[in-house]
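Got some structures for you, see below.
Values in this text are rule-based calculations from the coordinates and carry no lab data. Given the structure is predicted, the values throughout are model-derived calculations rather than measurements. Cβ atoms are built from the backbone, for glycine too; each structure is taken alone.
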Structure P
Amino acid sequence: MDKFSWSEPPAQTAFPVAKPGYPFIFASAFVTAVFALLEVTFLALVGLIATFFIAYFFRDPDRVIPRTEGTVVAPADGKVIAIQKSGDNLYYEGDCKKVSIFMSVFNVHVNRIPFEGEVKKIDYHPGKFIAANRNKASSDNERNAVYIETEDGKKITAVQIAGLVARRIICRIQEGDAVVRGQRFGMICFGSRVDIYLPPDSELKVAVGDVVMAGTSVLGELG
């Protein structure tokens, strides 16, 4: 039987919300309240709907994490849109396997660590904001790469990529941090993508078109 654990203590609320969402929620709720006090009914209703949607977008549910040795979990919620083998590239030295996950505005946007290890480098690049489901987004869009080295020296890179609507990448870990599988490390606001680069001998457990959940879904196993 598979074993699971919490990577972080569960929240004490029924509907956990990511902290970066608070300013957006409060601003929308304030504008809605102003319209309501002015008795502008239509705009108040629009504001109320917008407030609920923003709260929904920034939801941050707790996740149980698989504890099977060697298991790599998804760093993001969404749909697997590409799987490919690659040689030397911007984010990985030597051969690797790349899995791309596209997050729509309806997915949870909190990103999680795919495998335990040490953060060796964090590399942020400004860039464009083309649609995140296009191949050029990996190299042209605003992005933030997190380089992790496992205890036995294997390398994994997770790249947060802004999308057409996304305008803010949040990363809350630093170089030198020890991280654990399933740990929250950041998010991308309003539609985006995460690419993960794995060692070439990794055994993938997903296919293009699969829907995955950050921290819970198994992407593969390290060789």
Structure Q
Amino acid sequence: MKNEGVPIVKEGLPFIALVGVASVGFAIGGIWPLSLLFLLLTLFTVYFFRNPERLAPIGSLLAVSPADGKVIFVGKAVESDFLKEEVQKVSIFMSVFDVHVNRVPLDGTVRNMRYHRGRFMAAFEEGASEENERNAMLIETPKGHLLVVVQVAGLIARRIVCYPPIGSFIMKGQRMGLIRFGSRCDVYLPNDAEVLVKMGERVVGGETILGKLAEKA
């Protein structure tokens, strides 16, 4: 999978280079206020595209958060792309200060994927899950559980990146992509899963346990 073992995700390098060159250019031209402004923007861009290592908890039934951020929804909702039924949904909002690398919630095989063009509402708004630009991924675990992870673009975010192709086997905590500059991730868990987070809670991608799936006979 991409961006393993590097401190900054590769997708961020063009943005860092752009503002960095602008800062140097203004310095050479003696325009120090703008040079300082773009230097700060360079430092922030490096910070935004940081790529920390994470250690996923052991347990084949423990689903972890796909993103860093704040839980803004926990409850029942209809998953409209693949499951076509009401299941348990957990939504995580990522501010521009959160790590934006997204991670796989559980070991499994990518069975399907669907990208939707859409609006760019603020990601924390109620209708963002259905109306915003988004990418949905259907994952089937080795024990046959089905769950869906949806990367949702936000007000500023205009680029969703998703690494694994359909048919690939992915592992819990593995990097699965990123969303640029503020967004959200929605996770749809089976109805018999035990959700272990609550509204307002801060979660860490690849480490915080969102829920525990039920054993299959």
Structure R
Amino acid sequence: MEVSQTVYGLPQINQPAPDFDAVTTSGQRTLADYKGKWLILFSHPADFTPVCTTEFMGFARNFEKFQAMNCELLGLSIDSLFAHVAWMRNIKEKFGMAIPFPIIEDIKMDVAKAYGMIHPGAADTQAVRATFFIDPKGVLRAMVYYPMSNGRSIDEFVRLLEAMQTSDANGVATPEGWVQGQPVIVPPPKTAAAAEARAGEGYDYVDWYYSTKSL
């Protein structure tokens, strides 16, 4: 497995995501395989653990939503390929849920280290619950870390992806908790003259720095 390191071995938002070439439950995968699509790469501490099982089922339940948004899913833990396959089969047998996305085998922790998934304060040999949003150009756009003890909200990841795609497509920002159909934030003016003119530009105006509009 070959992985290129970013500065200090940690990824940075709005910089190219660390490359990888890894064995997965669906064969070999590289970052280049996902060019032209969004990718959510997420790590979990270990196979056959209860919180991780609920998270994988949550990702599986939302798989079609992610696909509809041109987004692929890719899991990872510091377990063997055979452990991954056995766990996927167990989830299907015990919970009736098929896992439709690949899982990276990362026994040597190459990908985990490149993406900053190993936090010694949590565990030296397990990846924390880290989630990375990589855009169609291979740029890292968002990172979310959770503690070992608490599962992620997959609904929030669906919402965040939709918000980022909306911002990209329309040159806007989104407020706290934004969901599709709600007003978006217009970028603030960058000059004193533009700030003076903002009130008359037809937006839902609160102040020169805060105006919204509907898409």
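If distance in nm of label points 7 Å out along Cα→Cβ at positions 106 and 194 is calculated from each of P, Q, R, which structure is the one that comes out at 3.9?
Only one of P, Q, R returns 3.9 for distance in nm of label points 7 Å out along Cα→Cβ at positions 106 and 194, namely R.
So FRET efficiency 1/(1 + (r/R0)^6) of positions 74 and 170 (r between Cβ atoms, R0 = 25 Å, to 0.05), computed for just one structure, reads 0.35; which one of P, Q, R is that?
Label of the source structure: R.
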